[in-house]
Structure formats: C-alpha cells, structure tokens
Structure P
Amino acid sequence: MQIVMLSVIVTFGAVLRFWNLGQWSFWIDEVFSVRDAQNLSFNSLQSIPNPIPYLAVKLSILIGGNSEWGSRLIPCLVGIVSIPAVFGLGRTLYNWRVGLFSSAFVACASWHLFWSQNARYPAFTFLFAVLTAWCFYLSLEQDSTLLMIGALVCCSCLILSHTLSVVIVPALAVYAVICLIEKPSRKRWLNLLIFFTPFTLPVFVLAFPEVRGYLFSGWGRNEWQRSPLYIILTLAQGVSVPVAVTALFGCVVPPLNKPTRFLLCYAGIPLALFLVASQFQNVAGYYLFWTTSAYFIFAAVACEQLWKVIEKKSGSIIGILVPCVLVVTLLSQDYLYFKIENGGRPKWREAFAAIQTQKQPNDKVVLSEPEMGKYYLPELTSVYIGGLLDNPEAFEKAWEDSGRDRLWFIVDVASFNVFDANENVRSWIRQRGHLVQTYPAFSRAKDRTIHIYVLE
C-alpha cells in the first residue's frame, strides 16, 4: 500500500514538474547558468567551486537540446527524485505516515516546483541534503561505516552544488556531539572522524588572502537589505505559511526525541548561522532552500500526531483533513504559479520575440542585463543601461553622434525598482521613446512586468 501511494504522489509530482517545463522563459540568473554551462571546459571547470549544476545542465543540453526544456531536463528529474527521497527520510525518522505526508507536501510545493523547473543549483542541493541527512542519521543509529561514507559523498556533492551549503556540516556536528554524549562508542568516534576530517582540511586554506577575497567578493554588505526578518519570511513564504505554522507545532508538540533533535539541528543551525551572517554579508533566504525538507517533515509530524489523537478519541478518519487542507493550500499556489504568475518568471523570451519582428540591422538593445540580449537576440548589440544611469547627457550625446540609430529599451520592473528607485532613468526613456509592448507578470508579491520602448 505504501508503494502504491508513494507511486501516485511521485507521478503527480512528476506531472507538475514537466508541465510547461519549456514554456517559461529563462530568467536572469538562469541565463548566466546556462551560458556558463555551454562554455564549460576542463580548464574552466577547475576554477568553479560548485561544478555539479553546471555539469548537469551541460549534459541536460546535450540530451534535451539547447532550449529551455532541454536545459531544465536534468534539474527537473532531480526534483522528481527528491520526492521519494523525502519519503525515505521521513519514514526513517518517524514512520511511513510521516514519510507519505511529507513527500506529498514536497510534490505539491510551488517553491520546490519552481526550482525543479530551473537550470540552477537549488534542486541539486535539496536532493543531496536529504540524502546526506538520511545516510548520516542511519549511520549513527546503526554504527555503519558504509553509510557514513555515503553521507560524506552526498555532503561533498551538496557543497559542490552550492558552496554556502557547507553550513550543514556544523549542523551535523552539533547532532553528532549529542549522540556521543549519549553513547561514546569507539566505532561511533571512528565513523565521525571519517565524515568530519575531510571538512576540517579546507579551513586551513582560509589562511591565504586570495581564498578569503574570493569567498567574500561580490556579495556586498546587506546591499539588498536582506535582514534576518527577510530570510525568515522567505522561508515561510517558500514552504507556505500554513505549512510553516504546522511545522512549528510539529517541532514543539512531540517529545524531544532523536528524530526531532536531528531535524532541529538540520534546519535550525543553518538558519541561525545565516541570520548572524546577514549582518555582515549579503545572504538570501533561498540559499537555505535545501533545509526545507525538515519543515515539510515537521508539518507531517504534526498532522500524524493530530490524526492519532482524533483516531484515539473518536475512532474516525477525520484526522486526514489537516494534511488534506495543507495539500489543497499548496495546490492553490500551484494554480497561481501556472495560471497567474507565469511560473514565477518575467517574460523575457516574449519581449525579445517582439523586438525580433521589428528589428533593423543597426538597432541596439539597452537593458539591465546584456547577457539576456546575447542569449535571446544575439544579432543585435546589447548595451548595459548603466551608461544612462551614470551619465544621461553623455549617453544621449553618444546616441546622437552615432546617427540616431534605433534603440530598444527593455525595462524589467523588478530590476529597475532596485537601481532606479526614483525612476529618473525610466522618466528619461518615457520622454524620448514610445511604449511598444508590455508583458505583465506578478509573482511572490513582486512586480516582474517588462515594458518595451523604442527610441528612434
């Protein structure tokens, strides 16, 4: 029965993840990943700290073709595999009901759906983190060296998918200390040394200024005002508020047993470290996406506990209503994701297609991310909007000196709201050009509309 029910959940999750997989346009970070993957070589691979997603996307393009669908094929499959992996972790920690509930929540979660339909790293971090947690927990329970080696391999793959996922190591270290206090066996010490020793060696590399400079370059100091509240709200919105609230009950209501302590370390310590780091570095809540499996499992624990109480008192199956309500809530977000939010992405492909039909050979495209233009419309010169932002007079003079060639302006509202908050640049564009087309898109409480202007 468990296999049949899990098969239904995985099949449904797979249908959701393949639905419109190639319809959504690439977004900015996704294009960077795809182009880097396309240009990946043996020499460049050595300088990339997180090569697994790039290798996977490159292989995905070779298998599925150089398109949105082809680039996202392997990340999509990885997202699908994550669903039964969460079932396995939930069942190992608690029981099969918790495993089924948590896997159903993951299958229907729009945040997991979004990253599964992305040629980016988060789907990989989610899967490798679940596998790391599963192997690590089982290894300590069974004092298994083989499972600890499996945890080490999975954790290495996790960090090679996204460097900041290394915060899982201190989380597992805290739980390991708790286990050693309870049972300080020689075999357990040996297994933990096997796991943690490889992660202590890279710490000495921080003695080199070049390494420290690389780690802290390009992040900025709270440049995007990513405060602790921002990080917490990102996680709560990502898993959905009902699941987050239910998960809170799931971690405080049951007795503080081993599984609960493990999940608290797994999700709580990385969150605490990120909250502290947000005061010094620009870190985002979605970097902790890989910890969300703990939230779904905690929500499943709360549902299972409530089901037990109701079943014991009334003997009815009314306890199934709570997980059903959570699933319906998640599905309602999926409906918005597909029907209203355009998959959580701006309509870049549609915008460039509109320019494609009217372009002339000497036209140029001015936009906030020239890399988007190089990918979708390589035959036209892409110009960074920064020149207009820094010195409008010089930009206008250069345009006049060039013979007033047509300039296309792609105004992606989400980006412009950051560097053009006072709308000076947009006012300049509106005064001199005229609006050609608008592609509205709103998702996750953010305006992702794109306007196209032409100056001629």
Structure Q
Amino acid sequence: MNILAALLCVSSLVGAPDDKDALVAALDASHGRFDALARQLWSAPELGYLETKSSALLAAELERSGFHVERNVAGMPTAFTATFGSGKPVIGLLAEFDALPGMAQAASPERSTIVGQNAGHACGHHLFGPGVVAAAVTAADWLRASKTGGTLRVYGTPAEEGGGGKCYMVRAGLFDDVDAVLTWHPRDRNDPSEPHSLAVVAVDFTFHGLAAHASAAPEKGRSALDGVEALDFMVNMLREHIPQDSRIHYVIKNGGDAPNIVPATAAVSYYVRHPKLEVLEDLWQRVLKAADGAALGTGTTVEHEIVSAYYPMLGNATLTRVQEANMRRVGGVKYDEKERAFAEKLRTSFEPGGLALGTEATIAPPDPEAGVGSSDVGDVSWVVPTTQFFAATWVPGTPAHSWQAVAAGGTTIGEKGMLVAAKTLALTLFDLYSDPKLVTAARAEFDQRRAGRKWQSRIGDRAPPLDYRK
C-alpha cells in the first residue's frame, strides 16, 4: 500500500482529515524522493533538445508509478507523454527540464562557476519537471485509491527556452483530447494570479559576403559582419517608433574568425515580442525589411530561419480561481536559519527592488511584470483551457536567468518552493476530478475568450530545430 492509500485509509477510520489533507501529507512524506530527482537534474543541466538524461529520469519515475509512457513524440527524442487512468476528464500537466547556456553556478551565495560545465538551471526547470512529476504521482495514487475516474497525462516538453517544444506537440495533435491543462513555473514569489505572456518570434539571420584580406585587399571583400551590425543599428533606431510594450533583443552568434579576414559569414539571433499577435506581425515585418536593407547597403545577402514562434498566453479565470484557493491553503515557503543566512548573503549581490525577504512565506498580489516573458505554454493555452502559477523557489527579488537563480535553485530553498508547487497542483487536480462542472465552466470560458479565433501553427511544417543549442 502506498503512502497516500494508507493515509486515506486512516482518514476513513477516524473521520478527521479530508482527502486534501491526505494529499498534502503524502507529498510531505515523499518529498525527499522528488528532492533527489530535482538535484539530479540540477547537477547535470542539459540544453534544449539535448535533455537526454533529464527526460529519461522524469519518464522513468512516472513509469514506475504506473503511468504509460510514450517517448520520442512529435519528432523530438526528449519529448514524452505519460498517461494514467482512463475516461473523462482528461487533465494535462506540463513538465519542463531544459537549462540555459553559460549559466553554470555552484549552490553558493557568491559567484562560483563550475569548472568544465557551461549550462545551468537559471530558470528553475530542474524543479519544474520534478515538481510536476511529484504532483502527478500523488494525484494518480489518489485516483487509484479512491477509484475516481478520469485520465491524467504528463507532457515532457523539451526546449522551452527558445526551442518551442510544446508548439510541435500542439501541431502533432497531442492535446486534442485534453479538457484542461495545469502548470507552474519557478520564480522569486508565490503568485497564483492569471498568467500572461508575450507572443514572440525567434529568428536567426545569416549574412553572406566575400572574404578578403582585411588590410591588403579590403576593397575585394564584402563583410557579412557589416550586414549584421547594420541590421542591429537599424533595429536599435526602430525602437523609438514601436509600441512601448514591445520587446526586441538580439545576440551575435558569429562575427567572423579573425580581424584580418573580411567575414564571409556572420549570424545574429533575434527575439521580437509583443502581447498582441497582430502587432507582433507588423514589428516582425519591419525587422525583416531592416535585414533586407542591411544586406543591400553592405553588398551582402541575407537569409533567415524562424527557430520558434509562440502565442501569448490565453488565461482562464475559472482554473485560476481554483489554483489560487489551493495555493492559499498550502501557504508559502518557510526558511530555516541556514536558508535565511544564505538568502541574506545572496541578496547583497543584486538589487532586490521592493520585494522584501520574508515575502517567500506569503501569497503575492498580481505582478504586472509577470507577463513580459514568453513561453510555448502560450500555444497550449490556445487549444485547451490552461492556467499557470509561480512558486517561490528563488530568494525574493532574484531575477530570472541569473546565476543567483541557479544558486538558490540548487538548495533546499528551491526544493521547498517546488513542494509548494506540487501541493498546489495536486489539490487543483483533486478539485477538477471531483467536480466536473469546473472543467465544463473552464471550457465555456475558453470558447468565449477565444471568440472563434483558432490556433494556427506559426512554425509552418518545419521540423523541430533539434540542433539549435549545438
């Protein structure tokens, strides 16, 4: 008999704790198991579409718990689905597990890179995936013990950081039979409010010129790097004439090989973002025209490849209200003395803004800055009612995609926040399976919000960019 079944048996005899109390107690009892899983992912961070070990660890944990696992789905070797139960409703959970390049950091409150390691979990996906697995395993135990009908499906989604794994899973129809989707994300606060995000186009521009000796025969060369820099200059001037809630940023991937060689090839990666798809499309076309102009003016040619393109998040107040009530029931994170000392030391390395130490123990009010990122969860939210919340896995005030996020995520601070997330998800699953009217209401709201607009692939028929991090 598993832990949850034993607790439910005791509950029925003494008539004291309800099933939700048993779910919470089961997660408390098994937390060390999922802490260990998170530490394995943190200790061996893997970049998008290269998460072979991370994906395998999560899938194996679900398989051991009675889930039927299908690997290598939607043309992505590290993507999987894990299904438990049968019948309606079908509730999905999203699990991420990719790391970020150049973010290696020890679990220390001071900057300390790890020799021989490049990647690091600066967005907390090593907690994201295991937290979802913890909730799924516990909810499956409850479904089994209580003989409650319904299907629970975990989606192992690779390459959220720009690779758009979920977009390809949506395109493959893997969410067509799903009634609702729940997910969460690590952050520096507990925020169960309705999620928002920016639509984004991620694109690589490659310029081609003519190589020549940069000193002996510069007139014979045409610099591809000049093309990149001309594009960057024009886009930076463009910023003055675009809506204020737009975001455009870039990084030069290849600027040539040596200063005395006119670069024949150069490449730059761009993200173009806006809350509204129609505005994003206009911005994107203007950036494309700037690229053509840069090539024309420098005597080079340019080609572009869309790496990924995400929809903005379509919220669902019905699901959000349920998850918020459950997060408030669970409560926040409580630091012990060692964790508080770590947090105080870490906070000296960045400007924490107005978020005070201690807010990790509270449920935060809605944060307007929570919607300025982009996620391929947006695509999922346009095909099935979806909600997402944040849990405090980082020290309050910590910026995402920072070494400080990696450091806290590798400690018990991160693991405690993951437990808050797992409990919130498990209790929300309990509500949706126990009250089908909630699922029906979420679907009605979804249909109304979408108002006849349907998801259409913004990635076309291209194959997943499995080598985008190589």
Structure R
Amino acid sequence: MHARSIHRAKSRPGPHRFSTIAAITALVAIVSGCGSTGGTASPTAATSASASAAATGSAAASTAPGTPIKIGILTTCGGPFATFEAESFLGAKYALIKFAGGTAAGQNPQDQVTGASVAGHPIQILFGCSDATPDVAVAQARQLVEGQKVDVLLGPLSGDEGVAVANYAKTQPNVTFVNGTSGAQSTTLAVKAPNFFRFGGDGAQWMAGLGSYAYKTLGWKSVAILGEDYSYPYTQAAGFVAEFCALGGSITSRTWVPLGVSDYSSYVAQLPRNVDGILLLTGGTDTIAAEKSYEQLGGNPGKKMLGGSSVMDPTSFSVGNSLVGLVGGSPVPLGGTDAAWTAYVNGILGVYPKVPADSLFTVLYYDGMQAILQGLAKVGGDLSGGQTAFRSALTTLNPSFPNGNITLDANRNSVQPAYVVKIVQSGSSLGFQVLKTIPSVDQTFGGLFSATSKAPSRTDPACTAGTPPPWSSSF
C-alpha cells in the first residue's frame, strides 16, 4: 500500500446552513395544489386533481382507465447544490414534453408541464426540495409518498440522500423509486431496495478511464485528493483510486471538507506541493470556492487538476479561463457530437433555452423520467398488484438515452458508458470536449468492487497496485 495522509475538518455547519435546513424542514408538511414560480422548498402539485383522486392517490387508484398517475420529483433547492435545482427539474420536465406530449407552462424550475399523459392516464408531477442532507431528503420523500400519495418518486440528487431514500423505499413497497443523480455506491450495491432503480449508475462508474488518463496520458504518478466529506465524493475517489493505483500510481493525501464551506483557502493550503496533480471532488458552490482558492494561491486548475463528475458542470465556468484544460470523468458525453446527444441538446434548448444542457444533472433526471414514462407505456399505465408489472417493465427496459444505451444489473443499477471529458475554449466562452468513451461500465468497475467490498470512505479503498480494469488497455 502506498503511504498516504488523511485530512478531515470538523463538520460544523455555519449559521446559513442551519437556517436553510430549518426553513426547508418547516415547509415539509405544506401541500399546495399549484406549482411555484421557482425556488420554493415545499412539494407542489403540477396539475390540480379531483378531490377523490387527491384523497385516494395511491398506486391502486391509477390502475383504472383515465385516472391520473402521480410522479414526484425530488432534488436539492437549498444548500451548496441549490444551483442544480433548475437543471434537474427542467431535465425531468423535458422528458414529459418529449415522451408524454406535455407542454411547458413556464421557464422556472417548478413551473408546470400541462397535458402530459401515458396510455390514457394524465400525468401529474409534484416537486420536493431537499438541501443535500439525508434527513431533509427523507422528510420530503415521505411527504411526497405518504402525504401527496405519488405513485412513483424520481430522485434524489445527492449521495447521502440516495442511501437514505433507498432505505426509506424498503418501507414503501407499493411505490416505485427511480434515482435522480445520487451517486453513492452503497445505494444499490449494499442497500438493494427491490423497488429502487438507478438508471444513471454510481459515482465510481462515472470515473472510469480517468485514472488511466492521469497515469498513462498525463504521466502522473502521484495525486492528492480534495473533496467534500460525504459518500458521493468517497465513491468518486474509489473509482479513481482503484484504477490509478492498480496501474502503479500513489495517493499521497485525502483531504475532506464539510459541505457548504465558503472559503477553501485553508484546505487548499494543506495540499502537498510535491505531487503531480490534484483530484477535485466537489459540486456546486463548493467547486467554485475550491477552484478560486486554488487559483488565488498560485495554482492553475486547468493544468494541475482533474475533476470529479460534478466539477465538470457549466455552473463552474464563472471561475474563468483558468479552467481550460481541466479533464474529468462524467456519465454523459459533455460536448459530444453524436446524433443522439446533439438532438437531445437542441431539443431541450428549444423548450428551455436557458437550461445548462451540458450537465449530468439535466441529463440524468431526463433519463430517469424517460425510463418511468416508457415503463408506464409498456404496461398501459397499470400499477396494480404492488406495481409488479411496472417494475418488471423497468427491469427489462434497456432504454436508449442521449448518453448511450444502458441495461440494468440484478441490483437494478445501470451498466452504462462513461466519458473522459475536457473543458475547452469555445469561441468567447467555455465548453466541453469528449476525449474518451468507456463502454459498458458496471458497478463492479471491471471486477474491482463487489457487495462484500468495504463501502467507500475517507480512507477506503486503499491505494494498492494490481490488475487495472479492462478499459485501461485502450489508453
């Protein structure tokens, strides 16, 4: 094992985080019959239901011809990932427009989609907002499932949220849960809720190829990790560490920072100077804070950093041209030129012209809603018998997404492509370019992980030389 050091700050949320959590929690029980104009933290119904449907909106109610099917969409609207609210909600709503004949009723994240239906069943959507913490995510999921009586729940967004919601799903066997972008490995590899489906894979899968790119293409032999202190960055680190170290690379330190820290300068200052590069595993405002601090202390992100999947999001472009050259791993072909991808990008921008189409959050929420709608169409909207037929349809769906064709494994987690992507100058602005496509990445990561593996953590997996995953030979 290579020597390494671990740095971890005490997790003390600032006053702004306590107020955000309090505000969202206070709104958990609010039920509204119409959508907001964006940014509120309570579940809101996309269309008004009849009094009887609202009172009996269970899975059984949606089996009769013409009865509404209620789909809840859960994402983060507060905390460090609040910026992804628009991306996830608009991605999911575009799938309703494309596959269920809906019409956008506005441009704001929680504006309605009207007229959507599948197999003669009107589709109603309801919104739930978390702040990236598992307690609030489960409270919002419970409000949507037990309070609003949704038939299907799409979400959540963040790693710890997904583990918590997957465990909650086990207590609600008559409701189907489809993951949003939550990427913790244990959500499907360990929890294995039989009614929880993940069509977008986990964070380790998304990093396939990046370790080989660092070791073989860049010639890096030593890397320090800087990331947020929770399950999703641990999972992203696991994918990189397993691949990079199998090839002979060394991880010299792992520094974990509490979510929502506004000043990364002290953590950046801790990073070792005698390494070939830094792997940054952050998202949202944390990414911007980390990259700006690195730049202010004399570093060049585009030359010295690699990025996790949430780092590779256009929300970070406000940092500026120092990001040009930064390469990262992604579950979607950011900047891709394939027909399926460009058709998706042009299509969503035609409806929501301000949405960041080049975002994993937009695409994976779109994918999840597409799978739900196609599964419903396959069974004619029949959700009887504990949704057995619907879940069987999801299991065998094998959909074609903008980011590629996928299948589900025995744990209902996708086997899918991964992409190594790069931030590039695109005219007067920044954009992306696909450098490498890794086909058919499963959750075992080429055999390096299994259900008996230690869950990714601040220290695991260890950095150990060995047999790299099979795609490494293509670099």
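Since every read-out is calculated from the coordinates, none of them should be taken as a lab result. Worth saying up front: this structure is predicted, and the values here are computed from it rather than measured. Cβ atoms are built from the backbone, for glycine too; each structure is taken alone.
At a glance:
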| read-out | value |
| --- | --- |
| If helix-only ellipticity at 222 nm (-39500 (n - 2.57) for each DSSP H run of 4 or more, over all residues; to 500) is computed and equals -13000, the structure in P, Q, R | Q |
| Which entry (P, Q, R) yields the derived value 0.20 for FRET efficiency 1/(1 + (r/R0)^6) of positions 305 and 417 (r between Cβ atoms, R0 = 35 Å, to 0.05) | P |
| Label whose coordinates, when mean count of other Cβ atoms within 10 Å over residues 97-104 is calculated, return 22.1 (choices P, Q, R) | Q |
| At a computed 2.7 (distance in nm of label points 7 Å out along Cα→Cβ at positions 273 and 297), which of P, Q, R | Q |
| For 19.8 (mean projected area of the Cα convex hull in nm², calculated) the corresponding structure among P, Q, R | R |
| Parent structure of the calculated result 23, given that relative contact order in percent (Cα under 8 Å, 6 or more apart) is the read-out and P, Q, R the choices | Q |
